[in-house]
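Bear in mind that the values in this text are calculations on the coordinates, not laboratory data. These numbers were taken from a predicted model, which means no experiment stands behind them. Cβ atoms are built from the backbone, for glycine too; each structure is taken alone.
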Structure P
Amino acid sequence: MFKKFITVASSLALSAMCLTGCNQTTTDKEAKKTLDKVTIAEVTHSVFYAPQYAAVTKGFFEEEGIEVDIINTSGADKTMAALISGEAQVGLMGPEASIYVYNQGNENYAVNFAQLTKTDGSFIVAREEMPNFTLEDLKGKDILGGRKGGVPLMTLEYVLKKNGLTIGTNKEAGEVNVRTDVQFGVMAGAFAGGEGDFTTVFEPTGTQMEEEGTGYIVASVGELSREVAGDVPYTAYSTTKEFMADNEDLIQRFTNALYKGQQWCKTASSEEIAQAMQPFFNDLSLNDLISVVDRYKEVDAWCDNPLFTEESLNALVEIMEEAGELDKAPVYNDIVNTDFANKAMENVK
């Protein structure tokens with residue numbers, strides 16, 4: 001089911017130092033202390049999720065008694081499937097997936113408890129460098145947009161419409177053909193193989209494409225979307241209603257660790273953040289990682305706390321309604337639980 005697995009396990013290493021004339025004081029119980037294991041299914045593997053990776057490598061999850069495994073599912077639909085099936089205990093994805101499940105009437109729907117990013121993390125990529133790129137350059141062109149019903153596609157289309165562009169297949173009339181026939185996880189490869197005039201990608205894929213000469217970043221969708229929609233809860237953590245009810249302490253400790261990662265990233269330099277993430281992106285040089293971090297800092301992509309507000313949900317709902325993907329707006333208090341975020345912000349120093 002999963003195209004790629006990334007596993008990072010944080011473990012406690014307890015050792016006793018015995019000096020001449022001293023007795024061992026570490027108890028067997030302390031030596032065998034174990035961590036609660038949590039599997040996170042992430043919608044894609046991206047530097048866009050820097051606070052999460054920092055929370056792992058800086059030991060914040062470990063401090064909260066949690067061992068984290070991260071699996072990349074390559075799509076919100078697959079992330080939700082992993083969550084509902086129990087393969088993962090926590091899902092990191094666009095909240096639109098939880099809205100779909102909620103509106104389908106599933107009793108054990110996903111509840112969002114912590115927000116990670118507050119704008120679109122994708123970038124528009126062209127086949128050549130375009131330092132003077134504007135959205136007008138998309139007229140009469142094909143752009144690979146992602147999966148129908150996914151936040152990346154809906155946000156891109158929202159941006160285009162709000163900037164006066166028409167989406168359609170009549171390229172002679174200047175319409176933008178936003179293609180949804182290429183799966184999200186293979187868009188970069190399809191583009192490199194000749195599909196489309198433009199594509200959208202997350203980092204570090206964009207940087208890798210530039211290094212390979214297969215594409216060049218020309219615009220940030222996040223920057224463009226903030227101009228017309230404000231902050232949007234682009235990615236958030238959720239778990240099933242039943243799992244949350246049975247594991248409140250675990251979800252609280254998870255949120256505490258995430259908040260520590262968010263606060264650390266808020267003040268850390270780009271180089272420090274890049275170094276913290278390097279174990280997750282060992283195919284990228286430190287300099288490349290620093291450049292990618294700079295890009296996300298420039299668009300203010302990361303939340304500095306996990307609170308998922310009703311205002312941000314309303315912004316997402318508007319984008320979904322504009323895309324024709326929403327039958328009815330969800331009840332905020334049903335699909336969002338702010339208790340864990342509020343407690344983390346109150347108690348974590």
Structure Q
Amino acid sequence: MSVRALLLFSGGLDSILSAKVLEAQGIEVICLKFATPFFSARAITDIDGTDKRASRKYGLNIKIIDISKDFINMLYSPPHGYGKCLNPCLDCKILMIKKALGLMDVYGASFIATGEVIGQRPMSQRRDAMRIIERDSGAEGLLVRPLCAKSLAPTRAEIEGLVKRDGLMALSGRGRKEQIRLAREFGVKDYPAPAGGCVLTDPILSKRFKKIMSIYKDNITPNDFLLAQVGRHFFLDTGSGVHHWLIIGRDQRENKKIEALKRMGDILMTAENAPSPTAIVRRFRDNNQMADKYTGGHFGDIEDIKDIEDIKDIFLRYIKKGRDKAVLRIERVGSLP
């Protein structure tokens with residue numbers, strides 16, 4: 001009976017190589033690609049396509065798992081804190097390893113693996129941080145790091161002979177020379193360039209995320225975080241506990257994204273007779289509940305006339321040609337329960 005491992009798979013070169021190192025020992029590797037609005041977000045809306053493309057490209061067995069809800073709950077108060085922005089790197093890795101541990105019986109796996117390299121990431125891949133992750137995830141003895149295992153104490157999988165320690169690596173630091181050499185050795189081509197991949201490390205987006213987290217509190221959804229990554233953003237506070245969030249596309253690509261992210265209760269704005277952006281108005285109350293439903297094909301129950309005029313003025317500002325001829329087209333999306 002072959003040995004099977006579950007690998008936390010980011011899609012980067014390190015996780016690809018970790019899978020290949022284990023496969024070279026005859027170990028069957030199932031790659032778990034965890035997705036949230038902050039990383040691997042495309043996989044949330046295109047699970048089948050993302051799975052098939054990556055599996056075909058690298059010859060790996062990849063499973064997409066959406067952990068958005070649990071991740072967002074953790075994001076409000078991560079036990080190990082944030083990095084420079086809103087990135088809870090230690091708790092993110094702990095959450096994913098816990099999820100993988102819970103799937104071991106489902107897939108008949110003997111251990112968990114990651115693509116971590118000592119010293120490569122300043123927050124989560126320090127030697128002390130890696131020990132904390134292993135301890136707090138409950139994966140002590142079960143967590144193999146194929147690319148740097150020889151620089152760490154032997155795991156249970158190695159001691160029991162499930163993995164041959166001699167076939168593992170001792171990489172460290174931020175250099176990529178050894179990874180590139182390994183990629184050539186395994187015939188891995190067209191791999192992603194090294195990058196953080198998580199938008200929670202972006203200072204501008206992090207500030208915006210904090211804003212919507214403070215306004216929407218427990219009512220926030222993955223869709224809100226996806227929308228926060230597109231377009232220009234304006235927050236209008238009526239002073240009566242109601243908040244209007246206006247998002248305006250900057251180009252055709254963003255207009256299409258905004259259109260795709262609309263949900264019931266939103267106001268969708270475009271203009272006729274002139275080239276215009278696409279915009280969404282989303283509304284919340286301070287008591288964590290979505291505001292009353294809009295009515296008709298207009299602003300309906302927005303009580304504050306000034307807010308209506310402010311929203312229109314801001315939107316019209318971004319119609320560059322033919323503004324005088326533009327006729328606003330305002331549509332309520334569905335209805336709220």
**Request:** Tell me which of P, Q gives 1.00 when you compute FRET efficiency 1/(1 + (r/R0)^6) of positions 84 and 108 (r between Cβ atoms, R0 = 35 Å, to 0.05).
**Result:** P
**Item:** Among P, Q, structure where distance in nm of label points 7 Å out along Cα→Cβ at positions 148 and 268 as derived comes to 4.7
**Value:** Q
**Asked** Can you say which of P, Q returns 23.7, 76 when Rg and Dmax of the Cα atoms in Å is computed?
**Response** Q
**Message:** Ranked on relative contact order in percent (Cα under 8 Å, 6 or more apart), which label among P, Q comes first with the largest value?
**Reply:** P
